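Q: Listed below are the structures to be examined.
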Structure I
Amino acid sequence: MIARALTDGALLRAARPGDETGILACITALAVYEKEPDAVENTAEAIGETLFGPEPRAFAHVVERDGAIAGIAVWFLTYSTWTGRHGIWLEDLFVDETQRGRGYGKALIGSLAAVCVERGYSRLEWTVLDWNAPSIAFYRSLGAAPMDDWTTQRLAGDDLAALAAAR
């Protein structure tokens with residue numbers, strides 16, 4: 001991704017070493033917004049290893065304004081057996097509430113759409129909480145469509161360990 005200046009002096013760019021604390025602050029603020037303030041177990045060190053280690057499995061784009069991270073898009077690759085191509089899963093999109101309304105969210109999602117198009121990926125997907133009306137309206141304004149027939153499933157914690165042990 002090539003860095004891109006935004007209209008108000010902010011910079012949209014790929015995350016780089018040194019951004020870990022700002023990324024973690026955004027993740028933590030997102031958890032607070034999503035009513036799970038104690039759910040974040042991540043650390044700046046883990047973010048550094050994940051994004052910048054020898055074999056990154058996740059990636060991030062950030063908006064930097066006045067030397068601070070104002071927004072993030074954390075993502076990873078998916079694969080569609082139906083299309084035979086990769087896609088992008090947007091894990092977290094967050095813009096600091098004091099920085100909203102400047103187009104940062106649209107710029108971040110647009111940067112992921114550009115990665116998809118440039119690399120021939122077939123889709124860009126994410127989930128949104130059903131009560132998050134402002135975000136849903138924002139996503140609809142971009143042309144995103146809900147996958148009404150699909151329900152996210154998750155195995156975690158003791159259930160994940162029990163299934164692994166039962167193999």
Structure II
Amino acid sequence: MAVDRSVVGQPTGAWKVTVERGPVSRFAAAVCDDNAVYRDPRAARDAEFANIPAPPTFTFAASFWGSFCEDQPPDPSGGQNPMHRVMGELFAKGALVLHGEQEFEYHRPIVVGDVLDGNGRITDIYEKETDAATMTFVVVETEWADAASGAPVVTEWFNLIARLKK
């Protein structure tokens with residue numbers, strides 16, 4: 001089966017997120033990190049952070065915890081996220097959809113009080129064949145930037161994998 005590469009470069013969404021203390025602390029608890037820097041302003045200052053920092057991987061969930069409807073930019077996908085379309089079509093054919101690898105590149109720490117702009121897009125789609133299945137990989141990149149300066153903060157990539165038995 002030939003993979004449709006026309007989705008490469010297409011946007012998957014845009015977000016504006018305000019990093020707040022409560023969600024940062026709850027996220028740290030959810031990932032079982034009891035380091036005081038994620039809860040206590042004094043511990044954060046002692047560790048030389050400008051404010052309470054967000055734990056690693058926080059941006060992957062940030063759009064669910066710190067986005068306010070009135071602050072959101074227009075959806076560059078027009079409400080038709082191409083990653084959802086590709087994976088939805090494969091799922092409808094019986095594919096098992098999995099979250100594959102995840103990668104983060106930090107340009108600076110994220111701290112409480114930051115306002116971040118996120119923009120996602122598909123950067124790759126490819127297939128791998130086995131004797132038993134075709135696996136389709138969709139790679140999505142999200143770039144998070146400081147809303148005030150536009151400076152990069154975090155770039156993240158994740159793979160979704162659809163395994164469709166032959």
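Q: If you rank structures I, II by relative contact order in percent (Cα under 8 Å, 6 or more apart), which sits at the top with the largest value? Could you put the intermediate results ahead of the total?
A: On the way: I: 16; II: 31.
Ranking I, II on relative contact order in percent (Cα under 8 Å, 6 or more apart), first place is II.
Q: Tell me which structure, out of I, II, gives 2.2 once distance in nm of label points 7 Å out along Cα→Cβ at positions 23 and 143 is calculated.
A: On the way: I: 2.8; II: 2.2.
Source structure for this number: II.
Q: When FRET efficiency 1/(1 + (r/R0)^6) of positions 63 and 135 (r between Cβ atoms, R0 = 30 Å, to 0.05) is compared over structures I, II, which one is greatest?
A: Numbers: I: 0.95; II: 0.65.
Structure I gives the largest value of FRET efficiency 1/(1 + (r/R0)^6) of positions 63 and 135 (r between Cβ atoms, R0 = 30 Å, to 0.05) among I, II.
Q: In terms of FRET efficiency 1/(1 + (r/R0)^6) of positions 95 and 111 (r between Cβ atoms, R0 = 25 Å, to 0.05), which of structures I, II is highest?
A: Sorting by FRET efficiency 1/(1 + (r/R0)^6) of positions 95 and 111 (r between Cβ atoms, R0 = 25 Å, to 0.05) in descending order puts I first.
Q: Could you tell me which structure in I, II was used to calculate helix-only ellipticity at 222 nm (-39500 (n - 2.57) for each DSSP H run of 4 or more, over all residues; to 500) as -6000? Write down the numbers at each step before the final one.
A: Values: I: -10500; II: -6000.
Computed on structure II.
Q: If you rank structures I, II by distance in nm of label points 7 Å out along Cα→Cβ at positions 55 and 79, which sits at the top with the largest value?
A: On the way: I: 1.4; II: 3.6.
Largest one: structure II.
Q: Suppose you compute Cα extents along the principal axes in Å for every structure in I, II: which one lands on 57, 33, 24?
A: II
Laboratory data are not the source of any read-out in this text; all were calculated from the coordinates shown. Please read all numbers here as calculations on a predicted model, not as lab measurements. Cβ atoms are built from the backbone, for glycine too; each structure is taken alone.
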